[in-house]
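Just so it is clear, none of the values below were taken in a lab; they were calculated from the coordinates. Predicted model only: the values in this text are computed from it and were never measured. Cβ atoms are built from the backbone, for glycine too; each structure is taken alone.
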Structure I
Amino acid sequence: MKNKALSLPYLLWMLFFTLAPLAVVVYFALTDRNGAFTLENIFAIRGFLPIFANSVFLALIASLICLAIGYPVAYYMSRVSPTKQRMLMMLVMLPMCMSFLLRTMALVALLNDTGIINQLLGLIGIGPLPLIRNNGAVVFGMVYNFLPYVILPLYSVMVKIDPRLIEAAQDLGCDSRQIFSKVVLPLSKSGVISGFTMVFVPAVSTFYISKKLGGTNTALIGDVIEAQFKNSATFNSGAAIALALMVLVLFCVFVMNHFTEDEDGDEVMLL
């Protein structure tokens, strides 16, 4: 009974700051401006399907790039001495201590037509290059901001891999490629899936990155939701789009949880 009482603050937090806002979103998504029940807002989501698809596409690209960069970084961190591990962990987490908005604005200063990079390129007769206001800049902003979300779960899994397993594979004649595919990758699968999900979920719903680094043709679903909520006439439509995005995110998390198992074979919940 005492253990159940300790969970009361968490239950109250979930009730007031998760379930209650969710109920409000569902209510406005299923009603019109007069409070009458309607499914018109849900059906109107079909007009935003191309933006949904573009958001998922860019988030997938950013997640895969983060995995490609973060995997070797996490593996290296897990193989060095504990002192170096702590130092590298600090370097990975240090950017997260800075405001997300400031990091994104710093990218604008770097990538702008009159930014630092184009000024340096201009000194050698190159540019200005179109480094901003396109899909590439949006993906770069996602990778820049969310890369630590891949490294940290991968490192936490890889550091638990027994080095003797790698030594045993080497003694059995496995080369580097076989050691990676037969030993390291299977044992780090849960970290790969967790890291991928932790990048994909915020990337698919982001709006500030696309607003600052994207152009008129790179609006993501987060931008649409923000615009809908700013206008009282489209508030209910914005709630319906937010509800659809939430269902998409929960579906992705459910799928990832289905394929993520810990060492005992039990599911590891990502959220």
Structure II
Amino acid sequence: MIFGLSSAAIFGAADFCGGCATKKNGVCTVIVLSQLFSLTLLAVLAPAIEGAIPSPEKMVYGGLAGFFGAIGLACLYRGLAVGTMGVVAPLSSVIGAALPVIVGMATEGLPAAATMAGMAIALVSIWFLARPRKIDSLRTADLALPVAAGLGFGFFFICIKQVSASSILWPLVAARIVSIAALTAVLVCRKEGAPPSRNQLGLIVLAGFLDTAGNVLFALATRFGRLDISTILTSLYPASTIFLAWFILKERLSGGQWAGVASALIALVLIAS
């Protein structure tokens, strides 16, 4: 549980840094640069900590994780740009959490009743935490991109679980290589390759470092715990982003976000019981 919650806190901080950087730079540019730093860091740490490269199967799972993660990011940001933001963010978050929960229950059996109740409440809290203040009218066409984004994130979590028992850093290297290649292709196609301003590089580097730490902590959570519980806990990361926005930027929380915070606390108590 500690690793899952730590992963959520770190991922939320990474999103906060990335979000601040994207206010003055292209989204894909920020993501690619932060992941390039993440790749550099992982490439240094992997041989020093884990030694030899693991089996090709593990690296393939890492590459698949990167591929699905890139799909999730591309669909999420495209959906936020052209769809209903009040639906895209929470729906992709809930689906990204629900898919590994289903797989985890199918492969590892059902958890205790209190834990299941906590996970159900956590899914509700994820919706409220990720949901902005205003929701525009919903169209059926708005559902395709957030569903695709959620599936991408869900399969990312599932693939990382497949490698976490034996190796963590090397598969993440493979994941970064694939995701950077995919997102760079998006940048080239959309002609969004403008370099960031110099005063934003620190935020981008920090976002990459935090994202790497979050991924490692999630992998550790799945190594020592269940996939479903680890994913649910990690998916509470919007709470961390919201807290930082409130504490640093003095942003006010909406009533729905306060409800998300309250229900997340209830969910944590039930999951830990």
**Request:** Identify the structure, out of I, II, from whose coordinates helix-only ellipticity at 222 nm (-39500 (n - 2.57) for each DSSP H run of 4 or more, over all residues; to 500) was calculated to give -21000.
**Result:** I
**Request:** Given a value of 14.6 for Kirkwood radius over Cα pairs in Å, for residues 105-168 alone, point me to the structure among I, II it was derived from.
**Result:** I
**Prompt:** A value of 26 was derived for relative contact order in percent (Cα under 8 Å, 6 or more apart); which structure in I, II was it taken from?
**Reply:** I
**Asked** When Cα Rg over 2.2 N^0.38 Å is calculated, the result is 0.95; to which of the structures I, II does this value belong?
**Response** II
**Message:** By the measure FRET efficiency 1/(1 + (r/R0)^6) of positions 225 and 249 (r between Cβ atoms, R0 = 35 Å, to 0.05), tell me the structure among I, II with the highest figure.
**Reply:** I
